[in-house]
Structure I
Amino acid sequence: MQRTAQVERNTLETQISITLDLDGRGESDFDTGVPFLDHMLDQIARHGLIDLKVVAKGDLHIDAHHTVEDIGITLGQALSKAVGDKKGIRRYGHAYVPLDEALSRVVVDFSGRPGLIYEVAFTRARIGEFDVDLFQEFFQALVNHAGITLHIDNLRGTNAHHQAETIFKAVGRALRFALEPDPRMAEQIPSTKGTL
């Protein structure tokens with residue numbers, strides 16, 4: 001079964017197109033107009049072994065808020081579509097990722113219930129031109145539309161770029177583990193309820 005999706009979102013504020021393959025090789029192509037977000041999305045693709053293409057046009061003359069949030073929405077929809085009924089996946093994934101002085105932990109559950117716990121205290125408000133508050137908006141939109149529970153904890157770090165990068169790398173690796181086929185589950189739903 002191919003675990004792929006192509007999703008578009010068009011509003012008066014943004015036009016987003018996302019293509020992904022959950023069983024890819026980590027290949028990526030981004031054109032969002034938000035370079036630091038592209039860099040972070042590349043971490044998810046590379047460390048999650050997800051082939052990911054994102055094209056976005058947004059009202060960046062105002063700021064990046066709508067573009068970043070709507071990419072989160074569309075990526076969440078694409079994840080949900082690609083994973084399908086969740087038969088045979090591991091469901092849970094976690095990762096600890098360091099980068100020099102920074103360390104983050106991410107835990108994900110493909111529960112069908114959206115939930116975000118976000119414990120991140122960035123050491124500065126901007127990384128280059130990017131407003132770090134938008135990361136929480138991105139992840140909230142992602143979980144709402146993917147139907148996942150996501151715990152993100154930056155455990156330490158003094159360099160905001162390193163903090164962000166450890167978070168996104170850990171998200172990629174946690175997704176990779178949760179979405180891996182579990183040969184012992186075969187065609188089973190990984191839940192005692194029989195549905196997710």
Structure II
Amino acid sequence: MKRIPLTATVIIAEAADLADETGFDDVTLSAIALRLSVQTPSLYSHVRDRAALLDGITALALSELADRVAVAIAGRAGRLALRGFAEAHRVYSLESPGRWQSLQRRAGTAAVESSAARCFVALTDALLLGYDLPPGERVHATRLIGSTINGFLALERIGSFDHSEPPPEVSWRTTLDALDALLRAWPTDTEKIHR
């Protein structure tokens with residue numbers, strides 16, 4: 001069997017696959033070396049350390065999720081774009097659980113400053129253009145959207161909704177409708193001053 005040449009891309013892709021198979025916390029350089037049938041020191045000329053490996057998975061996940069979000073919001077605005085944006089997250093979290101988990105951590109500088117992160121920020125800004133938000137409010141809206149989606153998906157993943165009715169799908173749709181209504185009714189700077 002011909003061995004694939006080692007590169008950072010190959011190593012990170014293998015690590016992302018391991019994260020999906022057994023969990024993000026199981027990703028170590030020695031586990032990746034074993035999967036690639038090489039000695040662990042062979043990886044260090046391509047990936048500095050475990051932190052760099054984990055950041056690589058995060059950047060890869062951001063890139064993959066950004067691709068899905070771009071398709072999901074293309075040609076849409078407002079509620080439809082928000083639904084597409086959120087559904088892209090939900091499907092990705094189910095299909096790629098380890099990669100998704102890599103997005104639920106404090107990432108290092110390499111991941112935060114990656115082209116994938118910049119692309120994802122631009123897509124989120126594009127989503128927010130469908131709402132009449134003052135530019136200074138976009139950061140708050142971005143945090144609200146991220147908190148809502150990530151919080152729901154985290155609770156769904158651990159089974160928090162399994163013991164009550166209605167099914168999570170109903171709550172998901174209701175949550176997105178409420179989030180859309182909140183974004184459309186976002187208070188202006190003038191309204192905030194008079195409170």
Structure III
Amino acid sequence: MRKAQVIRNTLETQISINLNLDGTGQSILETGVPFLDHMLDQIARHGMVDLEVVAKGDLHIDAHHTVEDIGITLGQALTKAVGDKKGLRRYGHAYVPLDEALTRVVIDLSGRPGLVFNVDFTRAHIGDFDVDLIHEFFQGLVNHALITLHIDNIAGRNAHHQAETAFKAFGRALRMAVELDPAATGIIPSTKGTL
């Protein structure tokens with residue numbers, strides 16, 4: 001079982017994440033940010049990973065530090081869980097629609113952080129959640145998971161649908177990328193011999 005636990009404590013946030021890449025899509029989410037809990041649940045369910053996130057942050061200021069630091073910590077957990085990446089497919093992609101919205105996500109477990117985020121949200125807030133924080137979440141994740149990630153919202157008028165398709169597609173693309181390739185057992189999928 002490819003599992004990781006990461007605890008990250010700063011003066012702004014205290015975060016604990018348990019990740020099991022070989023899970024069944026179960027989640028326990030206590031971030032203090034309900035919309036983020038809803039989005040993290042999409043990653044778990046569509047990625048077929050088990051994910052537990054418990055966070056306490058300076059929400060009296062705003063949700064920025066909490067959301068970004070959860071992205072960072074999840075990235076660290078992903079790095080730990082994939083290990084040396086031997087036998088993994090490495091690449092993953094998914095298109096996910098939700099009514100009028102459609103988002104494409106492509107992942108490369110490249111060992112190099114890179115985020116291309118093309119989501120033009122139709123409004124600035126979903127409830128009281130600032131949609132700018134979605135970019136911050138994925139930037140933190142990418143920087144610490146050392147992955148290349150493209151997120152392209154192709155269509156959408158409803159900001160909630162735009163966000164949800166991004167997280168669902170990320171989960172499905174991640175599921176593909178971390179899948180064990182029976183034809184490449186014990187092989188690192190790179191001509192460099194390392195990722």
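Key figures for this structure:
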item	result
Comparison of I, II, III by distance in nm of label points 7 Å out along Cα→Cβ at positions 57 and 129 - largest value held by	II
Distance in nm of label points 7 Å out along Cα→Cβ at positions 49 and 81 derived as 4.1 - corresponding label from I, II, III	II
Read-out distance in nm of label points 7 Å out along Cα→Cβ at positions 113 and 185, computed value 4.3, structure in I, II, III	II
Origin of the derived value 3.9 (distance in nm of label points 7 Å out along Cα→Cβ at positions 65 and 89; candidates I, II, III)	III
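Values in this text are rule-based calculations from the coordinates and carry no lab data. Being a predicted model, the structure only gives us computed values, none of them experimental. Cβ atoms are built from the backbone, for glycine too; each structure is taken alone.
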